[in-house]
Structure I
Amino acid sequence: MKKLLFLILTGLLFSCNNQEKMQKVKFSGEAQGTYYVVTYFDSENRNLQPQIDFLLDAFDNSVSIWIPNSIISRINNNDTEVEVDDWFRGNFMLSKDVFEKTGGAFDPTVGPLVNAWGFGFTDRMKVDSAIVDSLLQLVGLDRVRIDGNIVVKEDKRIQFDFNAVAQGYSVDLVGELLESYGIDNYLIDIGGEVLGHGVKSDGSAWKVGIEKPKDNASYGEGLKAIVKLKNRALATSGSYRKFYEENGVRYSHTIDPKSGFPVQHSLLSVSVLADDCGVADAWATAFMVVGVELTKDLLKKNQFLEAYLIYSDKEGNMKTWHTKGFSDILDEEY
């Protein structure tokens, strides 16, 4: 009995000493046109920001359309000498999977329509049905493939934009980098796409907020809920940040790849819980395309996902709905 008690006390002492040695490291920066914040606990108190910045810069040189000589930009410009790397291939394959499972609701070739409606990097066009029909000829992930390391397009005018998946994908990459250094307890936030792994030094869960939809809101301006994350990722997509109004009509930045028009439904925001942040990011975008009811149908068919929906009812009141599994991580609602 004394020996057992000694072992227990020794174990507790070792555990306490080990916790005391764990140092909190936190830093922030900019990447992909947005912010990032990384927090982790490390017994060696290492600052890995230079390594993370290097990784994110290299990632941008693969899949950022804002960099003229990135792999994706060269593919969009039909450079015959460019080959895909693992990051482009990973974004493509993930996009293809969600494209197929959502019947085309998620499509990274929708860029020409995004630009035409004024949400890309070109001036807004005076869009009508004829222009939409012509641009729809350039949309369709089923019209492109990767043959070896070469992208093959049915129409050379087809272009890629991984904006709706790359941010979450980069969160996963940063997580992999931290784990390669033996760091298992961390929280990564890149532009609101979040991955929480392990726990904080006191054993408590990582907590992150889900914003209350508000027109032109800044990040962190008012919360609708707080959730606990452990070895899971959370990505949120919403219609309340990017939109414009013209002649009394509100145009959302979320474009339906099948109709070619901005979506007009009651879904204001959707937060998706998944094992990987890239997966959560892509599905959140797809759900914003299809709206509340079709999102519920897709969640029934893809039960590896959990989701929290914020929407307006017929009277304009803000309502919420979430999957049963999402209840396990809900800490507070407002």
Structure II
Amino acid sequence: MPVTVVVGGQFGSEGKGKVAHYLAGEMNARIVVRCGGPNSGHTVIDDNGSARIFQQLPTASILPDVMLAICAGSYIDLDILFREIKETKLDAERLIIDPDAVIITEELKSREAQCGLIQKIGSTGSGTGAAVAARINREESLLFAKDIPDLKPYMAKVSDILRNVLDCRERIIIEGTQGFGLSPIHSRLYPYTTSRDTTAAAFIAETGLSPLDVDDVVLTTRAFPIRVAGNSGPLPKETTWDEIKNDSGAPNRLIELTSVTKKIRRVAAFHPQIVNKSIACNKPTRIVLNHLDYIDWSARIGSMSLKVPYFVKKIEKDIESKIDFIGFGPEHLESTSYYLETHIVSNK
């Protein structure tokens, strides 16, 4: 069946938002589903060249004709959701919110802030983890999307809508969140993880679809994996932004801030171990390697040296898998075969 699942292969921020947006356009998707909660931000570049960060809506929100959905397994911060709807000028006819998605209240955010996870594991403090716990504990005070009158114009059972789309043989994109290394079930780095599983199988379950519906799993990775600031857990081969700047030839200071908390990200050189585990668990049909401009900054303008092709070939050997797409910067995404063959020939 025509379902694509986009997942992260490391510790998040691998470019899932960019990839989901790209695939929605390239594959003529009928609907894009966002999983997760506001504890992760997905970045996409709009037609004006501006970076747009979405914590609740799919990044395909900036495309004109794609339907959007927030599934039953999602967690919603109403202030963030309504702000994103307003900023994108989104019509109610284009957005579907499942009535069983959970609402993150101020009380849940306060509870999460007081439990010390921000200091202990570098949590974003968004309230998502507290909302997950409240759902599991069947707390009577828990609110669902169906309890919020202002969400009524968007209300419909997402799994039913998706089944109708599949009956018409139209493409669905599931935009997963965070990365495999943050799974509280499959990562060996617990407790330095997020609150929900981060595999393709988990995202499929949250949408209410069957594994047999999926024909495409896209694993996104990055040349230099990151973790959030603070005591966020082990990060093999950790390095500094200054070292990456100097090695890549970037003209100015190079640094990344987390999408949600705006803190400086920790960064490391590529390490195949976590990616290999992610490949084994997700069995991707396609793999994306982003942020190759951190290998050679000139790749952003298409005049890269042989550093990038050689790096990609080394990664393919280390993970024993083909890289299908490569990314340079916030918006640049290319088919690997065409791009590398063209540039290897031109640089000989």
Structure III
Amino acid sequence: MLILAKSVLAMMIGFIISVIFGLVFIPILRKLKAKQKISIFLAKKHKEKEGIPTMGGLIFILPTLFATLLLILTGKMQFTSHLFIILFVFVAYGLLGFLDDYLIIKRKKNEGLTEWQKLIGQILIAIVFYYLYVASGNEPRLFIYTLNIKIEMGIFFALFILLVLVATSNAVNITDGLDGLAGGLSVMAFAAFGVITWGTAWLQGHEDIAIFCFILVGALLGFLVFNDHPAKVIMGDTGSLSLGATLAAVAIITSHEFTLIVVAGVFVIETVSCIVQMVAGRYFGKKVLLMAPLHHHFEKLGWGERDIVKMFWVVGLILSMAAIGFGVWI
């Protein structure tokens, strides 16, 4: 019962701070002309999104950090080494995305950091992650609990961390194409990992990581107040890169990397749809989808934006519930 109370309180705090911050911050973004730039390849109805304030990820990033700090200072949370790693990734990827969004706004075209610049930044973050992870007393190994398999990886674990961080952050970034889509799916994903983390009693500071997840869930719900269709703000790379990488960090810290594939199932499907479309076009001269990623394919079929988001949310909810059952109960 105490766990439920803590989770609900964490979500409430994150939600309230996020909504208040959003009410103040969105007018500031408009005043600064931090406007979204739309790709010329998207459907005409996406042109109406041109000019919507971006960098909206700060609406859930800053309130989550503030609420976490508040609970730590009041003794409701403990500042552990594992929580520090997750906060580091949360902030580092947020800064990387912020820089990308800033350059797009400054240049007034959809060109921010180059792929190489992003990769270099992600490599540096992964190296620090690996150092902090090992320094916290963790073994650099992959542990598959269900099959009781332990794979000693040594220094290659740093490469594994990079792969998971890059794949998940880019997957969320790709999915962030419709109002409320990535934000809603992230609510379900972090709620699932919040529950799963409560069950990892062997991990030092597991309760604090779970509380962080629920604070973020509340902050994301606050963000959705402004990001639901028709969106008044867009999370941008500031938010999407931070969300994906943090989700990956929680999975790695709790040794639920394979559970992540289920929790982030919709993100994975969206990414795979892009890969399939690219391979089919480049090597076979054909298109599998009318447009990639998958949510744009449904748009081309004539589906409404709300209907697509609702369908993807339902799939994400089912996968998150299945992941909780697998990661906690089974």
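If distance in nm of label points 7 Å out along Cα→Cβ at positions 80 and 200 is computed to be 0.9, which of I, II, III is the source?
III
Of the structures labelled I, II, III, which one yields 22 when relative contact order in percent (Cα under 8 Å, 6 or more apart) is computed from its coordinates?
II
When you work out mean count of other Cβ atoms within 10 Å over residues 160-167 for each of the structures I, II, III, which one comes out largest?
Across I, II, III, mean count of other Cβ atoms within 10 Å over residues 160-167 peaks for I.
Where a number appears in this text, it was derived from the coordinates with a stated rule and is not lab data. Since we're looking at a predicted model, the values are computed, not measured. Cβ atoms are built from the backbone, for glycine too; each structure is taken alone.
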